[in-house]
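Dropping the structures in below, format is structure tokens.
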Structure 1
Amino acid sequence: MGLGYPCVMLAALLPNLWFFAAAGAVTYVADWYLHQKDSYLIDRLSKVRAGLAIRFLLRQLLLVLLLAREGLADQPVFYAAVACFLLFYGLQAPQGALATLIRLRRTMPVVTRNIDLNAVRVPDAPPRALLSRSAEKMLHLDVPAMAGVIVAVATGRNVIGYAGVAATLALGLLYTLALVPYLRRKRRAPAAGAALKAVGSWLREYQPTVALYFSGSDDSAYQVNMWLETMEQIDGRPIVIMRERTLVKKLQPTSVPILCVPGGQHLMAMDLSSIRVTLYPANVGKNIHMLRVPTMKHVFIGHGDSDKLASVNPFSKVYDEVWTAGQAGRDRYALADVGVRDEDIVEVGRPQLAPIRTSTGAPGNPIPTILYAPTWEGWDNNPGNTSLLLAGENILRRLLDAPRPVRVIYKPHPFTGLVNKKAKAVDERLRKMVAAANAERATDPRWAKEIAAAQSSQAAARAELDRVEARIARLAATGRKGGDEAEESRVSLADPHRLAEIKRLRAEWNDAYWRSIGWWEHTAVTGAEPTLYDCFNEADGMVSDISSVVSDFIASGKPYAVTDSAELGADEFKRQNTAVRAAVILSNSAAELEELLAAVADPAADLLAGERMRLKRYLLGPDEPTSIERFNAAVRALTARAEARNNGVAQRLAGQRIGELDQEADGAGAEPVGAALDTVAEKGAGKGTEKGAEEATVAG
């Protein structure tokens, strides 16, 4: 991109037709490539006034300059080219306006999953080819004119240039006209009022009682995904309420109704009076749109249990209750003294940890597997947040070069590099180290026999992976290919059989994934699958940082190490961070790793096993009753509190109204309303009949 446009300009000034053609082709390919990769450079170019339309216009103007420099300014092909580009740009406005209008009229005020919207008609979306990257496609229709004019100049056959000009204008016109039918009323999504009315009708029918409310950035979908399975098992009628459209497509398949309401005014106008408990996984500004509703109780549940400052955020005092995993969470708030009262804290365990298998003592493979799962650098970029920057390469190098061989699974946090680009650079170096170590092990004679013996089984596992992935993709696609969010809201209704099959296939996929990787083979896990908990189950030990990853791993009972990246010293590090009290503490040199490797290889050398069991109970609560049972008990108790509050308010309001009526009756010289109601109620009760009870009820 950087070289192509200057070369096009130089070729036009020289002039050199074939140099112009070659450099112009480079710029077309560069533009196409950058858009395919969704490169950040596209956005940067737009901000410095070198956007997509300007780049295409510049190339066309330089072609006109080339023609003038070639002495063709008085030739018909010159005028044809100029007229073509003017008319073509005249078509840009209606085409862009139509595409934008269609998108706007296909955008509903809500995005839903597992909610029946049959009360309104949601038509199929326009073909994806028409609207996806429509501006880029329209601009590229200048290729026939550009190519035709260049060939015409080279050959002297103007007819080729005219044909190219005609093709560009015809294609541009056809593309614009192809959009027109999708403006018709029957092609539009329902109006905002109709869609909101349909959602309101569904809410009145479904009467949700427990809501999970979430708002966050595009990278934060994992924070709500981790609670979906818990919501499926909750006592009551659950619903997930979200605020960002882009996050809906990142949710895992679930049977829980999903209601995404981007507009605060729309959410606050909805009738959510049936909800008694609302759960909040994150402290964000948009929480205020639900916190304002007094008829429900509000609970902060977070998205992990750790010793980070986020676990004792002072904002937490706005909630009616704060639910923690165990006693440790309660003690953190007491120590932090941020305004959260002890009586408002409820210990519910961590229902998400049910899939984590507990340790059996010995490694599951001929050599131990060590998971290195560093957290990200954090918003404040504190050196103590992540081990990546100061210790990451030392940790991985010592694991890969350990005297007693181990297998390494490297799984970085998905936010890695979001704030500090140095962390991203280290992450890339670690991935290369894993790949290099794998290549070296593959050529090492010590592993040759195992590698040869496992080739057929690994190939079969990879084939099974492909089969399962294809099956999951077919089941996950709830609508036709190319449907937009409005159409998907219409068709994505919960299917218990489909969801059960997806869960079964995911288990099969996970099993096949680990079988496709040799027990000696290092790997870097950078996608959503396999999950962190799948990596826990595969590992015999872990190295990590202060984060909820450590607290969750403690549920396995396996040995672990935590890096003191801020170099506080082992004693102070343990004093400040509860979750590391049963860990091997690593300095930035990672010299202490041998203690962890010894504990993993031989249970007799595991001196911290007893301390880990005690810490597990302190952090996560008891094993019995189960966490989901405690969680549901907390939901029921808080639901009762919400009901009691609402009944009390209703009684007080009723009493106030009767008092106002008594004052009006007294002013008019009539019998007080309260006394009249009491008299009628007593008569009705005295009759002892159904009719009497009815009269008393009517009087009330």
Structure 2
Amino acid sequence: MRTALRPLLTCSTLALCASTPGWAETDPAPSTAAISSPAPNEQKSIRKHARNAKKKKPSPHKPRQEFIHVYGNGHVSYGAEESSIGDKTGVSFLQQTQTANVVTHQTIKDMDPQTMEDIAKYVPGITIGNSFGGTQDSLLKRGFGGPDDGSILRDGVRMPIGRNFTTATTERVEVLKGPASLFYGMQEPGGVINIITKQPRKDWAASFNSSWASLGGGSGTLDVGGPLTTNKELTFRLIGNFKNENYWRNFGANKDKIVAPSLRYEHKRLKLDLSYQWEDYHNVLDRGAFFYNGKPISGRRYRLDEHWTADYGTRHLLAGAAEYRLTQHDRIRLTSGWNADRYHDRQADPRDYNPTTGILRRRFRSNTGTTRANSYVALDIISEHRLLGMTHKIAIGGDYENRRITQGSFLTGGTYGSFRPSDPVYGLLPMTGVDDKSLGYYHTRINSASFYFKDNIHIGHGITISPSVRYQWFHYSYGGGEPFVKATDSSYAKPLPFIGVVYQPARHVSFFWDYSQSYNPNQISPGSVLTSGYKPTSGRQFEVGARYQKGFLTADVALYNIHKKNIQQTDGQTATGALQQRLSGLAGSKGVEAEINGRLTRHWNIITNYAYTYARTMKDIPATEGKLLTNVARHTGGGYLTYQTNLPWHQSSLRFGAGARYVGRRPGDARNSFWLPGYATVDLFAAWKIRKIYGHTASVQLNADNIANKAYFISSSGANTRVSWGQGRTIRVSVGIAL
């Protein structure tokens, strides 16, 4: 027998495999934003396994190889042993001071999510908000959020409105629940989502993957990387992705092109990262269903749009990071990022419906050029020291952020009434309009500067206390139209305290409690009409919970109570079709979230979650006071079970599984005048990996989403005229080869 030790550079988890080495994953290491040294108990576990491996003697009767595989966090399991989103450095699962959910790399590989809506299946307490016809990420965390809430981050940098997720460049996704203003500034009290991207490789590797969809079309991805110098101090990665896939309804196609190079330089105490992504997109803009008397006027087969309805544009994402280790216990990190999105759209906007004639009147609308740009820089000092018999893990720093949205002209056409949803004839709505100066030329500027401090104090006896504070300042300016009218131009500042307590009485169990606050501007959507005075919004949360971890299996439960002041709501439309937005006095959300993720046995992996969310308007006008918040279901949950086994041919392995997602009944608007019915969908997948094909690894995977072809509604815009259908049955077959 021969014992081989195969370490990876950024590993914190060790698994002993006593059979064929088919379980080892060779995927890229996670981002440096989520990497830390192994915790003391993990270091002991690694040394113990290594000692045991050395003591074992070879058997003269049954020779075999025994491997010690060191895995990157989350690569072989649906459960994550650590997360960095709550502390700006890796913290073990049982020691986290807030609820942090992780969609691991293995989850993404198996389930093949296409959008952030798909990611929500694997995280408790998230429902879908107004996605502007399926063109924007809009996730409601614990009842709060929206398409332009700034809660989608990419390697810690805030992303512009739009679609921000692709499997080609994503390593994993982390979600921090509750107010996250301590480190991430201007945020809603529901939480933030950080997309962690794939990083350069230390060793040469390349892969190609191609997928085909049952709808027609598909995508292809090329991923190559390795060292550029013999000492491996300079490494790179280049990812290219092309997608041209038919839309799941009766017409349309989603097209996307991505080129994403990245570089890393490591020398002694210094580490530098630089990445760039260029994206050209052309996506379907589907206005969905029109509700009349609480029900849709037509089925999901025929769209209410025209063939030319779409959003399209170009994105540039640039990010850099520099980290220098001052001493064994101190390091300084500079993080910066810039992104810009040049956006256009064309809409066939539904106006009104006549049930007697069956005619739906529509009109042409178009944003002819909107620029959305964010820039960000942060300087952090991260230290770990012992003082007065206690261990202090300190993060102290400051950041500056600039957000800018500049809208061009807004075209509006005449209203036409010749469209019959039950028997549609397309091409009768002209793609022409006049410049509506009251809805165009809007400008939004947000400047923010902050300082923050957090100290995780390990005082002994399994107790950790985390006193923290952020001082938040921002300036918000918004106005538009011709002649230009400025709606608001003011500065605001506020200290935001945070306190967290963790008690770990046993090796596998911990309990936690935290209090946190949020503070951010209420962003007015360009072209919307604000029917009340302007104020920033603030929130606070109390949370208590418990965690369990044993090996690759993690479980947690949390109870929370959130209050949010000055909540901005969409409340119907004006006579010209603009969405009306106003502030309500107070909204609240309370509930419970629970999840179990990870490896049950050597062969079985599980994802299961449930959330009860009671989110309502507490103080407002009589028509909405006491009503539930738009698109927020009281009950959501899901479960996925996966089986994996090795096969005797070519060191191949087989993975397959199935799961279901349930979302309960939700109100479609702030007045609860109509409701979206609850639904459940079932997904399947199977993957076959062959590791010895002329020295390369090949894989074949099938994913079937909504296999029962369930008809359901995923979200509402806050008005009965725009309700999004959930995607019908879609089957994808992927073939890949790793060189």
Q) When volume of the Cα convex hull per residue in Å³ is calculated, the result is 241; to which of the structures 1, 2 does this value belong? A) 1
**Q.** Origin of the value 4.8, where distance in nm of label points 7 Å out along Cα→Cβ at positions 506 and 522 was derived from one of 1, 2
**A.** 2
Q: Determine which structure produced the value -17500 for helix-only ellipticity at 222 nm (-39500 (n - 2.57) for each DSSP H run of 4 or more, over all residues; to 500), calculated from the coordinates; the candidates are 1, 2.
A: 1
Q. Where does the value 2.4 come from, among 1, 2, when distance in nm of label points 7 Å out along Cα→Cβ at positions 330 and 354 is the thing being computed?
A. 1
Q: Rank structures 1, 2 by distance in nm of label points 7 Å out along Cα→Cβ at positions 218 and 458 and report only the one at the top, that is, the highest.
A: 2
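Values in this text are rule-based calculations from the coordinates and carry no lab data. Remember, it's a predicted structure, so these values are computed and weren't measured experimentally. Cβ atoms are built from the backbone, for glycine too; each structure is taken alone.
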